[in-house]
Structure 1
Amino acid sequence: MNKIVLTDNGKRVLEFMQGRDEVLVGKDMIDMTGIKGIYPVLNSLIKNGLVDYAEPVVRDFTNNKGETKPKEYKTYCLTDAGRAFIIE
């Protein structure tokens, strides 16, 4: 099996998720971690089997016109491998 090498942001996101171990919305993680480009990081963690998609959630979203409508958001959770991964 190949060794998983994480970028600095990959380490930050995985460590953040390990500290919470709950289902999280990507937008919320951007706000909580300050990492603007979090989606490529999450995709990399998914590709490496450390994170997976969870059931989407629906929240109200207000667009630029001031209209509020329901919007579906992807959610992310740790896998067993992600929980056990030791960040170096």
Structure 2
Amino acid sequence: MNIFTKAELTRVLSIKVKEDEIKNFCLTDTYLHIQKSKRTSFTFKLSDISDKILIKVIRKKTPNPSVQNIKDFYKSEIRNSKILEIL
């Protein structure tokens, strides 16, 4: 992951924190951890996902945990993005 991708991810996630869409996030060289609430979170393994797909998925609105589980949401979005990238 290059510095421009990290900057874009940090910018998008910071906006989401300010708007109270997510509680916090932690971005390292190997993973991205997003916490929606105290009990709901998801960890992306950066080596498994391309930068393009990751940014595309992160930009989408994160659903309320009472409506849809955050893990299911991100897994399905990653799967759908990978399928669309292949086509």
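Each reported figure results from applying straightforward, stated rules to the coordinates on display, with no laboratory input. Small disclaimer: the values here were computed from a predicted structure and weren't measured.
A value of 33 was derived for relative contact order in percent (Cα under 8 Å, 6 or more apart); which structure in 1, 2 was it taken from?
Values: 1: 33; 2: 22.
Only one of 1, 2 returns 33 for relative contact order in percent (Cα under 8 Å, 6 or more apart), namely 1.
helix-only ellipticity at 222 nm (-39500 (n - 2.57) for each DSSP H run of 4 or more, over all residues; to 500) was computed and gave -15500; which structure, 1, 2, did it come from? Spell out each step's value before the answer.
Details: 1: -11500; 2: -15500.
Of the structures listed, the value fits 2.
Can you spot which of 1, 2 the value 3, 13, 25, 23, 15, 9, 6, 3, 1, 0, 0 was calculated from, given it is P(r) over Cα pairs in 5 Å bins from 0, in percent?
Working: 1: 3, 13, 25, 23, 15, 9, 6, 3, 1, 0, 0; 2: 3, 14, 27, 27, 20, 8, 2, 0.
The read-out comes from structure 1.
Rank structures 1, 2 by Cα Rg over 2.2 N^0.38 Å, for residues 13-52 alone and report only the one at the top, that is, the highest. Spell out each step's value before the answer.
Values: 1: 1.04; 2: 1.19.
By Cα Rg over 2.2 N^0.38 Å, for residues 13-52 alone, the leading structure of 1, 2 is 2.
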